[in-house]
Structure formats: C-alpha cells, structure tokens
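What follows is a set of structures to go through.
All of the numbers you see were taken from the coordinates with simple rules; none came from a lab. From a predicted model like this one, the values you see are computed outputs, not experimental measurements. Cβ atoms are built from the backbone, for glycine too; each structure is taken alone.
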Structure 1
C-alpha cells in the first residue's frame with residue numbers, strides 16, 4: 001500500500017510536503033520543462049516587490065564549504081509584471097500550490113503588493129519575507145525585532161485575502177519569541193529558516209568575495225542549526241511550521257518533519273540539481289514506504305525524547 005503523502009497547510013492541501021523554496025526556483029515557470037509540478041507539493045516564487053528591482057552588483061553568489069553565500073539583492077520584475085508575465089503560466093498546474101514571496105522596505109510596501117496580488121487568480125498563499133530592513137524606522141530588520149515583526153504581520157494579515165506564511169530570519173537571539181510574535185499578530189503559518197548573514201574574504205586581494213560584502217549563507221552547512229530552530233519554533237506555536245535549510249535528501253526532510261515541520265522547502269539543492277525538488281518528493285515517498293509510514297503527516301513532531309533504556 002502506497003503511503004499517503006498529502007498534508008494540510010493552513011487550509012491548503014498539498015499533494016506532498018515538498019515545496020520549492022523562494023529565491024532558488026525563479027518565478028517557477030523557468031522550471032516547468034525540468035520539474036513535474038504535478039509531483040511536488042508547491043513552489044514559492046522569488047521575492048516580489050512593489051516596483052521592479054535590479055538587485056546588487058556582481059559578484060553576488062559564491063560557493064563556500066558545504067553551501068553558498070548569495071547577495072542577489074532580491075532582484076525581481078515587480079508585482080505588475082509578475083501578474084502579467086509569470087503568473088498565467090503557473091495557473092496550468094492547479095495541483096501545485098503557488099506561494100508568492102512578498103517583500104518591501106516599509107509596511108506600506110508589503111501591504112500594497114498583497115493588495116495587488118489579491119486581485120489575481122492562481123495563488124494559494126503568501127510568504128512574507130521578514131528579513132528586510134525597515135527603512136522607515138532606521139533600518140532595523142523587521143524579523144529581528146518582535147514589535148516590528150508583529151506590526152508588519154498584523155498589517156499584512158488585515159490586507160491578505162489568502163493564508164499568510166511568515167518567513168522568519170535566523171539572525172535573532174530567540175526564534176521562539178519571534179515565532180510567537182508572528183503567530184500573535186495573525187500569521188497562518190511560519191517558514192524557517194532564511195539565510196544566515198555571512199562573510200567570505202579573498203585572502204590574496206584582502207577584499208570581500210561579494211560586491212555587497214556580506215551575503216546569506218545557505219546549504220548543508222546550516223542544516224543542524226535550522227533543524228534546531230524549527231524544533232524550537234514548532235514547540236512555541238500552534239500554527240504550522242515549514243522547515244528549510246540545507247535539505248538535499250529525503251532523510252534531511254524527515255529530520256525537519258520529526259522536529260515539528262508540516263512541510264519542507266528545498267532551496268540550494270536546486271542549484272546543483274534542478275530536479276532536486278521532484279527527486280526528493282519521490283525519495284520521501286519511497287522512504288515512507290520502506291519504513292512503513294502510512295501517512296507522512298504522522299512524522300510531524302514525532303521526535304522521541306525519552307531516555308534510552310539502560
């Protein structure tokens with residue numbers, strides 16, 4: 001008997017818990033001839049802003065030990081062109097939940113993007129990128145201050161006609177505190193973790209390897225930290241948690257599910273293998289079959305903390 005891979009994520013049914021992560025899957029349409037969208041739970045678009053953005057100057061992506069550092073700078077074509085040029089093609093795959101990542105540098109920016117997206121069809125949910133600096137309040141990152149995060153989430157939730165997923169920054173002292181702040185302000189789900197702020201230096205030139213100086217570290221190097229943060233967040237809130245951070249195999253995904261995640265996102269692995277998301281979804285189903293897991297949802301939060309027998 002094949003395992004039941006379906007999961008419910010804040011009212012949206014996914015055919016399986018594997019989702020392509022934002023920033024590593026383009027707008028989604030770039031992968032439609034490579035990945036079968038019918039075989040993955042969903043995809044998250046790259047971050048969409050109020051107006052088009054060119055991003056940071058090159059070099060803006062480098063490989064590092066067990067991962068990579070990027071400083072793309074949230075390059076995108078803006079909400080109007082996204083709706084006109086990218087979204088229509090995604091509507092051909094109703095089995096795949098399309099989640100639009102939204103960002104801005106003021107609360108009003110986020111609200112304006114959501115208001116415009118509310119008028120478009122073919123979107124299952126929004127993912128709020130809270131790792132942006134709030135230019136109105138001195139540049140503090142929304143996701144690093146509980147009150148700023150709560151203000152952002154509350155405003156976005158009031159405007160949103162669809163489920164609101166809040167993507168948390170890992171660059172904080174207490175993930176449970178930020179998780180509770182987002183939940184209290186109305187978040188329907190959480191996704192974590194975003195990238196870790198990192199720096200790489202060329203010792204021959206003594207200059208930063210990235211034009212932006214610092215960037216976001218992702219990949220297998222961050223996985224154990226990400227699993228720990230997902231575990232902490234899942235214990236702190238009642239809403240679903242989506243785990244991500246260095247997932248490249250079915251076994252990686254199972255770790256996040258056991259830690260409390262309802263679903264997982266696959267990011268950096270797509271650079272090495274563009275079909276990683278689909279491959280991992282199939283491998284996870286096979287893993288469940290081999291381990292006699294009848295429903296993948298039964299893995300959520302099933303971490304065994306009882307002391308081992310003497």
Structure 2
C-alpha cells in the first residue's frame with residue numbers, strides 16, 4: 001500500500017484495502033487476548049498478596065470470557081465465502097395477502113439487522129403484491145462476514161398471528177422463504193456460456209408512479225437454462241448496470257450450487273427446493289398469538305419477545321446456529 005502507484009488501479013487498490021481490513025479484524029482480537037493473559041497473570045499475583053485486588057481480577061476474567069466468545073464465533077466463519085457480502089432474497093409463500101405482508105416484514109427485519117451492525121444495504125429487485133407486502137425482493141448486504149452471519153437464515157420462515165387482513169379476526173399461518181447467497185466477486189472459477197446457456201429478458205422496472213415511473217425496459221432477468229436458476233435486477237435506471245449486477249448474482253448462485261454439490265448435507269439443510277408452505281421444512285417459527293415467542297426449529301433457541309427479533313435483533317439466533325452447526 002505504500003507503493004507510489006498503489007492507487008493507479010483503484011478497483012484493485014480497494015480490494016487490497018478490504019483484504020487488509022479483514023486480516024486486521026482477525027488479528028486484533030487475538031492480540032488483545034494475549035495482552036489480557038499478561039494482565040491476568042499480574043492481577044493473580046496482586047490478589048495473592050492483597051484480597052482487595054480479587055474484584056478487579058474477577059471483572060477482567062468476565063471481560064476476557066466475552067472476548068474469547070467473540071473470537072470463537074469468528075473462528076466458526078472459516079470458509080472463504082463467509083467473509084463475503086450477502087445477497088438476501090425473500091419470497092412470499094402460501095397464505096395469500098398475509099404471506100406477502102410477512103415477506104415484507106422479513107425483508108425489513110434483515111434491513112434493520114444490517115443497519116444495526118453498520119452494514120450497507122442495496123435494494124436490487126422488488127416486486128410488490130397486489131394488496132399489501134411483496135411477492136419477492138432481493139437486497140445486497142455489504143459488510144464484514146455478512147454471509148458468514150446470515151448463511152443459516154436460508155429456508156422457510158413461518159408466522160402465526162391474528163391476521164390484520166381478516167375482518168373476522170382469525171388466526172392465520174403465513175410462510176415466506178429466504179435464500180442467502182454470498183457475493184463472491186469475479187475471482188471465482190465458474191464457467192458460464194453467456195451466449196448459449198443464459199436467456200436474458202428485459203422488462204420495465206416497477207416503482208412509484210408519476211414522474212418516477214421508469215419509461216424504459218431497464219430491468220434485467222437472467223435465466224441459466226441448464227440449472228433453471230433465475231436472477232433479476234432493477235435497482236438502477238441503467239440497463240447496463242442492472243445487467244452487470246444480475247450477472248454477479250447469477251455467478252454467485254451457481255458458485256453456491258457447486259459448493260453444495262460437494263456437501264450434500266449442507267444442501268439438505270438449505271431446503272431450497274422445499275415447498276414454501278404447509279408440508280415444507282420450516283427453520284424458524286414466529287408466534288404472535290396466542291403466545292408470543294420466536295423459536296428456531298434446528299437449534300431449539302427461543303426468545304419471548306418477537307418484536308425485538310422483527311426489529312433486527314437476530315444476533316442470538318445467528319450465533320446459536322453457528323454453534324449448532326459446529327457441533328454437527
């Protein structure tokens with residue numbers, strides 16, 4: 001980075017700066033633990049000579065315990081793609097308007113989680129439902145280990161509540177599917193025959209009416225014919241930029257499929273092909289009536305305040321999944 005021509009290639013320079021940041025984020029906690037070990041040895045000596053030092057020793061040990069947990073959590077995200085940004089796709093399932101509303105609630109939950117952590121969020125594609133909520137949407141969450149934290153969120157999410165769309169005030173069950181994909185960049189070994197294997201469709205992006213309506217077919221939908229994987233992007237007014245983003249998304253999804261072929265167990269856990277509704281595999285239940293709780297079907301982790309989770313308080317569930325997966 002000290003080389004005089006370092007910033008001549010700005011894109012490459014930014015990649016290296018990001019790489020340095022990731023390395024420092026790994027090394028810094030370890031250095032702090034080594035320093036803390038020396039401090040504890042000194043405090044033990046003081047405590048042996050003076051009992052009044054025991055309180056300070058106890059506080060230091062408690063702080064060190066939290067630091068060790070943070071380092072262990074980081075060590076659980078050891079796969080190369082764990083450090084990547086994350087594509088988050090949400091799709092409404094069975095349940096009519098309630099499921100469309102539930103899909104939008106999930107989308108908001110992930111956006112709030114990212115904002116709390118200081119991550120950047122980019123809306124790539126959104127398709128609104130007829131009455132309320134969304135049919136589907138895709139966002140890109142940019143931040144250190146975004147995919148590593150979120151990879152366990154892939155699967156069906158179920159909501160049980162009194163429906164605000166039912167005039168009789170009955171309880172409804174809604175489903176929405178979440179798919180998490182790493183943004184692996186251009187340095188991946190995925191061969192795509194863009195001319196023969198990929199069909200490109202253009203369409204007019206949806207959005208606000210009036211002067212904000214998009215009058216050109218700038219939105220892009222790509223279909224990989226051999227796998228039937230479909231991605232779409234409409235976040236930019238430029239068709240060229242949307243095409244570039246869609247291609248990156250397609251590369252990321254195909255990369256993930258290849259990874260899952262090498263790990264059949266992980267592919268089964270993802271449940272990407274399962275039904276989004278009754279009979280499909282649900283990874284988490286959000287219950288708002290009659291009881292109030294959120295419970296993960298895989299780890300058994302449960303909290304009694306659903307609103308905190310829906311407002312972005314996902315970290316306890318993400319950490320519980322990583323620990324559970326390490327134990328499998």
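Looking across 1, 2, the calculation of distance in nm of label points 7 Å out along Cα→Cβ at positions 137 and 201 that yields 3.4 traces back to 1. Tell me which structure, out of 1, 2, gives 20 once relative contact order in percent (Cα under 8 Å, 6 or more apart) is calculated. Source structure: 1.
Computing helix-only ellipticity at 222 nm (-39500 (n - 2.57) for each DSSP H run of 4 or more, over all residues; to 500) across structures 1, 2 gives -8000 for structure 1. Taking 53, 50, 40 as the value of Cα extents along the principal axes in Å derived from one of the structures shown (1, 2), identify that structure. The read-out was computed on structure 1.
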